[in-house]
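Input: structures, listed below.
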Structure I
Amino acid sequence: MKQMLAIAKHSVLTVLTLFVTALVMAQDKVDVDINATDTSWYASPWVWVVGAAVFILLLVALTRGGRRSDA
């Protein structure tokens, strides 16, 4: 009985492996153009600099907001 169960598990894993391999091999090839220019707003460096600055300011404000000065 244990041997039949082991064979069944092995068969299922083999079929699943073949299925996943077929899926991976069936993927379309993607044409990548290295010289393409991206005009998206998130591709601009200044957007990332401003976003990082805002994030750091919020982080500092939230961490300092819990402190109370006794002086």
Structure II
Amino acid sequence: MKKILAVDDSPMMRQMVKQTLELGGFAPTMASDGDEALRVFKETAFDAVITDINMFVMDGIMLIAEFRKIN
């Protein structure tokens, strides 16, 4: 089962993405902002990341740049 990290600051959107990924046979891990996503990303190997672009704390573009520094 592919592990997906999904990041969005909207609780409703996180729930929709989670349900959709689960229905597709994926194992989603949800994060509510960029800081939380970075902490989780450092602890777990993911097959893919889905991120919102417009978020508080850290936007999706900055988050991707931080991920690239790690891997």
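Of the structures I, II, report the one carrying the highest value of FRET efficiency 1/(1 + (r/R0)^6) of positions 13 and 53 (r between Cβ atoms, R0 = 35 Å, to 0.05). Across I, II, FRET efficiency 1/(1 + (r/R0)^6) of positions 13 and 53 (r between Cβ atoms, R0 = 35 Å, to 0.05) peaks for II.
If helix-only ellipticity at 222 nm (-39500 (n - 2.57) for each DSSP H run of 4 or more, over all residues; to 500) computes to -21500, which of I, II did it come from? Comparing all candidates, it corresponds to I. For log10 I(q)/I(0) by the Debye sum over Cα atoms at q = 0.12, 0.24 Å⁻¹, the calculated result is -0.71, -1.05, so let me know which of I, II that is. Going through each structure in turn, the value belongs to I. Here mean count of other Cβ atoms within 10 Å over residues 5-12 has been calculated and equals 17.8, so which of I, II was it run on? The read-out was computed on structure II.
If distance in nm of label points 7 Å out along Cα→Cβ at positions 29 and 61 is calculated from each of I, II, which structure is the one that comes out at 5.2? Computing distance in nm of label points 7 Å out along Cα→Cβ at positions 29 and 61 on every structure in I, II gives 5.2 only for I.
Which of I, II yields 4.6 for distance in nm of label points 7 Å out along Cα→Cβ at positions 21 and 37, as computed? Corresponding structure: I.
Taken together, the values in this text are just the output of simple stated rules run on the coordinates, not laboratory data. Because the structure is predicted, anything quoted here is derived from the model rather than measured. Cβ atoms are built from the backbone, for glycine too; each structure is taken alone.
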